[in-house]
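Structures are listed in the sections that come next.
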Structure 1
Amino acid sequence: MRRHALSIVDQALSSGTSFIAVLAMARSLEPTVFGVFAMLFTALTLFLGLSRAFFGIPVALATAGSADHLRRLFSASTTALSLLFIPLALMVAVTGLLATDQRDSTTMVLIAMIALATPLVMIQDLCRYYAIAKGEPFKAVLSDAVRLGGALVLFVTGPFLESTTLSIAWAMIVFLSVITVMPSLRPRLLFREGLRLLSPRRGLRESVTLAVALSTGVTLAMGFLMVPFLGASAVGTIRGAGTLFGPVNTLIALLDFSVLGSLSTRERSRDVRSVVAVTGVLTLVTAAWAGILLLLPETVGRLLLGETWSSTRAILPITSVEYLFLAVSAGLTLIFKLRDRPRVLLLNRVLSSVVILVAVIVALITGGGVASMAWALLLGAFMSASGMARGTEREHRVLPRELTR
């Protein structure tokens, strides 16, 4: 019970760290530079999601096996990530270079630091998974606490630092979180097994990978489409609005991490009622948080997002409605996970992603601004929520005996 509680605390710390880390950069960088950071951070998030699918989930599922198998899998995974270190950093750097034509020292140092930090974040995240799977979640909590503490320090001191110093400090905090946890886990270099892990295979890993690529990849693609028409600052505006809903994103992450496991022990015939109740609570909490954000005074908004606040505030009502739909969608996905319906989830993700990209392209061609981008995201969230609602209605009609065969 204590280990499970520590695991939940660690997940909350991890999500909270991303929230504070982005705010620390938003309030300290001017809008165009923050837009470049937003593109870099989206690339980091994409690769982190892929790393969890390829390495984190298999490690989490290996707890049922022997301790030796778990240790070798972790070592092979860290080896694979080490081999990918330079290619990953280069891909993130290219993302940053494509997001802007500025080549001043502030921008170049920012790109270099986030590029180097990306594979380190992936390694630290894998160490979290292994520590929890090994039954030592306190190590994961300690590592995430270091990152969160560092992010809070940057949030407070960021406006008084040079932009280059801020970028270097951001990357150094990630490095400190890695060396806090990794030496105690003692991974070994297993080159052959590490290379084998990188080979494509069919299964849960690939399904989750595709879902991550669709969800985060569409955000990155949207950013690349926006930059030539609206500039990097527009990407920062969209990122700023989404970041303010960080607490909601944390709750959504906890659905899979904690709620799903609890619901899985119940009878399948009770799925719909339980999931609808969870979804209702999540939606109400999201609505309450949206109300708080919409009523934020100007001084508090600028304290959180700096110069990016003025443009973010203009689209905040649209983003608030988007997150209400996202809360409904995230909650209702639980029933399809409980009943092992990955195809439904994947098709819903594909549809919403296509809708977003088509809406973005049409809006940019017709001269739409940042608000049009927010409307495109809202439309995608609406399509996702309505698809999940229709699917839930169908599941409600499934006879309990069909679920227990």
Structure 2
Amino acid sequence: MSDTTIVIGHSSQRKPFRTPVCRVLVNGVEPTGYYPTSVTIQRTRYARCDTVDLSFSIDRGAISTNGYWFDLADPASGQTLADIPIIVEMRDQETAGSQWTRMFTGFVDHVSFDPGASTLQITGRDYLAKLMDLRVMDAWLNKTGPELVTAAITAAGLTPSVTLPGGYEGQYWQIEHKRQSSAAQHRFQTAFDLARYVANGSNCDLYADGQTIVCAPYTKASDSSAVIHPLPYHDAKDGSPIKVNVLSMMMERDYQIAKGVEVHCISWDSKQRIKAEVYFSATGVSKTKSLDNGMLHSFRFPGLKQDMLLAKAQMLYKQIVAHERTVSLSIPGLLSLSPRQFFRIGGTGTTWDGTIDVDAVTTNFTPGGSFTQSVTLRNRSTADNEDGEYD
């Protein structure tokens, strides 16, 4: 009789793997005794703030005698409660010399604390929220678009980085601003409404980079600064598994939009008593409806000149047609991934192959568990007669 022994070991040439770790900084310092148990970060290129949801397990024995960092004392009479700035960073500790990658910068909006279970949940927004929370009370005369955006950002206590093009606009804006300068009646209810309106009119992006608000032309895949992530898809068609570095991939197309879209914009300037009207579609600009088929979308704007109205029509057209094609990905977490980057899809053998914009990234991380991202891609490529990219 003989015995058979099976030895299970590991290869010295093991496949590389990752061990992502996360830390949360409060006022620039990682507080002692707080251990993240789940992290969800939503970042988009839409007209909204980036947000974070964090859960902590608290070691009560390690808490400072100064108390909990999230438990602020009530402010003195007439004073405003201070913000609690937070930064979320991640890195792969399996990679020698890896540096912390900043995933989120913002401040705390809401706290849920269970002292019995020693758990803490917080939600926060990025600094674009400062523009959204600032009500417009002022009126401006004879300012250019960049000057208006800079004034709104500065009034919110943030640092402006404004490189959008824009000429002298006060001639057509001053009545609108002066007439509607009260908080209740102002056409722009918040500083974000005003800044976004001007940015859209100049075909530009508006987003927060830390405590700096950036207003600049949209990044294109052809730009030298563009970040493009390859996404090859390989199907040998011999029964072997498909090779693609995703957990799931769903490609969608809206054929109602594919059949054609035409945007109609009209404006009346009460001071100059001039009507402006424009139609815009895939065939270009027209003074009359040019498409027999497809969907017609009509919009009205006060006090715009013809060239400004055309810019609005182009913006709205591209916002709509961008929804013709959507690719939804679930992927292993990628620390460097963020909106305003690109994926280059290849090998599917479909019309979805090509370079496509990253619209939204939702990051989900559990220490000792999973690190995944849900990604939304939309085709915002431009034709020769279309400049810029839009939400």
Per mean count of other Cβ atoms within 10 Å over residues 36-43, the highest-valued of structures 1, 2:
1
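If we compute distance in nm of label points 7 Å out along Cα→Cβ at positions 100 and 364 for structures 1, 2, which one ends up with the highest value? If you can, show how the numbers build up before the last one.
Details: 1: 1.9; 2: 2.6.
Comparing 1, 2, the top value of distance in nm of label points 7 Å out along Cα→Cβ at positions 100 and 364 belongs to 2.
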Can you rank 1, 2 by mean count of other Cβ atoms within 10 Å over residues 20-27 and just name the one with the largest value?
1
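From 1, 2, which structure was relative contact order in percent (Cα under 8 Å, 6 or more apart) = 15 calculated on? Could the numbers behind the result be given before it?
Numbers: 1: 24; 2: 15.
Comparing all candidates, it corresponds to 2.
Given a value of -4000 for helix-only ellipticity at 222 nm (-39500 (n - 2.57) for each DSSP H run of 4 or more, over all residues; to 500), point me to the structure among 1, 2 it was derived from. If you can, show how the numbers build up before the last one.
Working: 1: -27500; 2: -4000.
For helix-only ellipticity at 222 nm (-39500 (n - 2.57) for each DSSP H run of 4 or more, over all residues; to 500), the value -4000 is produced by structure 2.
Say we calculate Cα Rg over 2.2 N^0.38 Å for every structure; which of 1, 2 gives the highest result?
2
Bear in mind these aren't lab numbers, they're just calculated from the coordinates by the rules spelled out. A quick note: this is a predicted structure, and the numbers were derived from the prediction, not measured. Cβ atoms are built from the backbone, for glycine too; each structure is taken alone.
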